[in-house]
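Just so you know, all these numbers are worked out from the coordinates, no wet-lab data involved. Since this is a predicted model, take the numbers as computed values, not measurements. Cβ atoms are built from the backbone, for glycine too; each structure is taken alone.
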Structure I
Amino acid sequence: MVSCSGEGSKMFRSLSADETGIDFSNDLQYSDSLTVLDFEYMFNGGGVALLDVNRDGLLDVFFTGNMVSSKLYLNKGHMKFEDITQQAGIATSGWCYGASIVDINQDGYPDIYVCKAGSRKTPADSMRNLFFINNGNNTFTESARKMGLDDDGYDVQAAFLDYDHDGDLDMYLLRNGFVNYNRNTIRLKQTDGQAASTNRLYRNNGDGTFSNVSQQAGITIEGFGLGVNICDINNDGWPDVYVSNDFLTNDVVWINNRNGTFTNAADHMLRHTTYNAMGNDIADFNNDGREDIVEVDMLPPDNKRWKLTMMGNTYEQFYQALDFGYQPQYVRNSLQLNNGDGTFSEIGRLSGVSATEWSWAPLFADFDNDGLKDLFVANGYRQDVTNLDFIMYGKRSMMGTPEAARKDRIDMLRNFPGIKTPNYIFKNNGDLTFKNLAQQWGMDDDTYSNGAAYGDLDNDGDLDMVINNLDQPASVYENQLNKIDPNEKSLRINFRGPAGNRDGLGAKVYVWQEANMQYEYFSPYRGYLSTVEPYLHFGFSKHPVDSLKVVWPDGKIQLVKNVSINKLMTLSYGDAHVLPAIAEGKAATLFNDCSDELGIHYRHKEDEFVDFKLQPLMPHLLS
């Protein structure tokens, strides 16, 4: 064992571009004609995707660029990479956002779907999404239009799933959109599917083309989407979709009705959510076999930054939004603990993860291989547009001609520093709480970070990290856990799925160690704008692995005993079986709800009186 003190023994080591060959930098070009005042999402950055382009067993890296070309780096082994963007035919122009990996034509080679966006001035044709089909020889052919997937809206991220259980992969498209009003304006929700920011669902026609079935499927609720995750939130065996929406628009929990349609269940499942929701992740962080939810916002961790920053709505605005049918939202990260009864309890402040600055990509993963999923959060923002000095003095400076007022605001904004801070990496304490160990673990560089992805880049049994930074070279962190603790153990799982879903998207894996159990759902579209490695990773403490169970998307089950660890295990659909159904009985309860029988339907209605208007210094309402 190596001592935990000292620079050389930190779990993560930051690798330079000279060491890795990854020299990508998502650099922006600044001008008075295009600023964050005109394009609100100018500093939202790009994504990262991990894939094995040539099937050599090494993870390659793809970055999306906003005002620079996206880039593809081939893994040559030993953390060395080669830029093959040009020869692969994958160079891009225009504002590229999310990157999603899928083997859409089922030839065994991963393909790359890229979402595009832009400012209000960007022509629609320049915002068409791209689908790079892998030719199997380190080159790609762009085929989005031919497949019917060249959407030209303000698209953020795509996620692939078999929503109708017909055996092939469909696509959920997360969208945002431009509006001609303040995005926090309290108004009636638009739920007719006609809003520019309404998401889309594309059904696989089985002939290499896709059809937009959003209206038929009930995907009609608007939202300024920034995060999407595929899960089975109600554990019924059918894929659901969780969407994080920015500004006033609420998050959406699309429950699969198992008939080709979805129903939003957010108001039933969640008591409150994050206000300015960016990315999200869904995983079982407390090992109870249920999927929990984390999503991030922009709450500073210290009191000084709180006071310098515009945070949330007033009390009156909060309740006005409720009157218009919006759910409660708060400006902080939320961690939703699955209660197992179709509801969640939000425990972000209890867990110590509610405030991580202007955050983008949350990722649950077991970075220290102790059997508990830790939490990484990427953060940073290029210009601090929420600084109250800028907001208040900027308004007062709007004198003279519109051109002069605009120039004054731009000059003022450039004098404000950006929010450049270390990312967070929280160790899971195993008691529903987390501790930030970014400095101790060696991930304490000041960055403007956006998309991020984890994966075992060097095949040594622990998870490395790749991060897309704004106006800085991308970050590559090598996990040195196996050097610090040679006794650490892990298991990496690869799927060989059925025809139409070779990679096994939607498979569930349960792993047992004595009385301990870990659960993971296979969908690589996680965090923000990114795709993590195409495997499931389990870390283990000192106890041996007893067995594991795989539940395939169609319900077939595979049991494996005598599990070998510290290796890549391939699970094949052909080894799965249909088990006889077990009738679920209803457990006897001590109490039964007899309100209806007795005719008791009383509901207390609170008087609408705001104490703060009489006593503004009161900490809480008393009326």
Structure II
Amino acid sequence: MKTPNRKTIDTRHDDWSVSLFTQILRRSQYFHWQYKKAAKSARILSQHIAATNMPMTDLWKGDASKGQPLATGITPLTMLEQQWHDFGWLRDMREYGGQNARTYARRYLLDWIMHHGYWDKTLWHPAHLANRVRLIILTWNWYGQSAPESQQMQILTSLIIQSDILHKDLSRLAPRLADGNNQLNAISALLLDHAFRQSGHDITDLISKVFATLDHIILDDGCHATRRLDRHMICLSYLHEIRYALMIIQKTLPDSNIGDTLTRIDILIGQMGAVGRMWRLGDMALLAMRHGLDAPNMLTETVLDKSGPKGKICQHAHTAGFMRLASGRSVVVMNTAPQNTASNIPASMMEPDAAANAIEFSFQKQRILISGGHHDALTKTHPHLDELMKGTSAHSTLSIDMINASELSEPLSGKSSGKSSGRARSGSGSNKSPLAKSPLAKRQAFSTMAECGPATGGMLAVATHNGYQSLFGALHERKLFLTTGGNMLKGQDIIHYTGDPGNIPSEALIRFHLHPKIHASQTNNRTILLKLPASMPSWKFICSEGRISLEDSITAINGTPQRCQQIVISVALSDFREHMEVETSWGLMKLARKPART
């Protein structure tokens, strides 16, 4: 079999460091001696596994469609990719099933050990190590239990040496927000290793690191501090694995005293699960904004089903900045932007988000108002769309002078030019926030007010952000009202002048991106008819102020870019300082079905 081309492997190591002396040592005969020592432990472990017959169960399913070609024995192209070194294919092959799949899985494992079984800074990065340790253990009952003893010895020896290196390198992972999931990934793999090997070693230090890491990456409302939906779901899956490992350790070591730890983890899992369910629309899939498309659907569905009562749904994540209104078969979620003063996470550690006050709306299982659908794959497949899909204009919200509500690119200098050189992509200027302490800090939109709750006749949500305050002295307030029964969504966008100095804006654009399956047609100056697919009832969009138009748009909500339509309301702002505010009202109304002709 061909070995992976190193040019296809990500060789960036800015999230961890290992000294030159350690690198030399791990490439020396000392490492070979470690292998001999691990082989002795592997023999004991193999005998222990056979005697206790206590297999571990994998919490997650694989993708049988990906496992099928691997089970044929044809050398897959995926072996040339970085993901091959994470062993996720073991789960996929198990899901496909069959004796051939089991046989080839062992063959692939042994081939990997032969080519990559000795330390390498790239392939033995803690993230890769953790994934391999986890998958070797959780799929062992499928491929390893019935393997010949010689094969068991090779695999278990590699497992022991990799888990030992992972334990040593855990402290070398940089304690940064972006790497928090990597740290939790490593800790969960090590705890699974303790449960699998039943070593009886003290795990107090690992448990302490679990909560130290969680304090660093989880906001007080239960949302991941990056506010990325995909990272939230992955973090939640690691918590489930930690809980599972601790439960097994508790059974084998009744005096381990980890009951309180399990209680704390259960509470956090329930809280994070409620936040995760808040991001689901009527089709039970996640929002497209904030990397919702990067969260694996299969993992998301399973992890949320395991995370607390299914009916428990968060309505308002105050710190992270999300609100949800639901009635009848209608659901609307608004990204209000994060609070400036997160209780346990510095504001400067949150990722810039240009989608302040953006909404996504669905009726039954059909999405109506959507976001551009940015996801990580666009960086490689459509780099020209990557930053554009992150921008304010790619979301169903308001933008001023085609400038993003938050700055996405690094500013060229610490001084704001005050001009619209940041149009369409990055914007310019600086906010009055902790981000502004550095002259090169990015301008970030923060929530200045966000409230939601029941109101007469329905549910009301109100949110204001300051993304344009430093540029124009403007605050954007959005009000949403979903009527009881979900047949009407009313909205109001208000731009307030704060009196702060800044440029005089010329125009605000309020965009409503429509799902590709929605066909829209303009009936008059202030009304647009929305036809939903199949026999679903039509909806009507109306607005009271501004100039309304129907324009072409683009979305990647289905994975690849495709055409769609957008409703655009243009509002003149040349005299908004004189009036102190400009207000635009709009609404979505479900139309009654026409009676069938007889």
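Figure out for me which of the structures I, II the number -11000 belongs to, where helix-only ellipticity at 222 nm (-39500 (n - 2.57) for each DSSP H run of 4 or more, over all residues; to 500) was derived from the coordinates. Spell out each step's value before the answer.
Working: I: -2500; II: -11000.
Label of the originating structure: II.
Ranked on mean count of other Cβ atoms within 10 Å over residues 284-291, which label among I, II comes first with the largest value?
Max of mean count of other Cβ atoms within 10 Å over residues 284-291: II.
I have 23.6 for mean count of other Cβ atoms within 10 Å over residues 156-163, calculated from one of the structures I, II. Which structure is it? Let's see the in-between values first.
On the way: I: 26.1; II: 23.6.
Attributed to the structure labelled II.
With relative contact order in percent (Cα under 8 Å, 6 or more apart) derived from the coordinates and found to be 14, which of I, II does the value describe? Walk me through the intermediate numbers first.
On the way: I: 14; II: 9.
Considering all the candidates, the number was obtained from I.
Quick one: Cα extents along the principal axes in Å, for residues 60-179 alone came out at 42, 31, 25 when computed from one of I, II, so which one is it? Could the numbers behind the result be given before it?
Working: I: 48, 39, 24; II: 42, 31, 25.
Traced to structure II.
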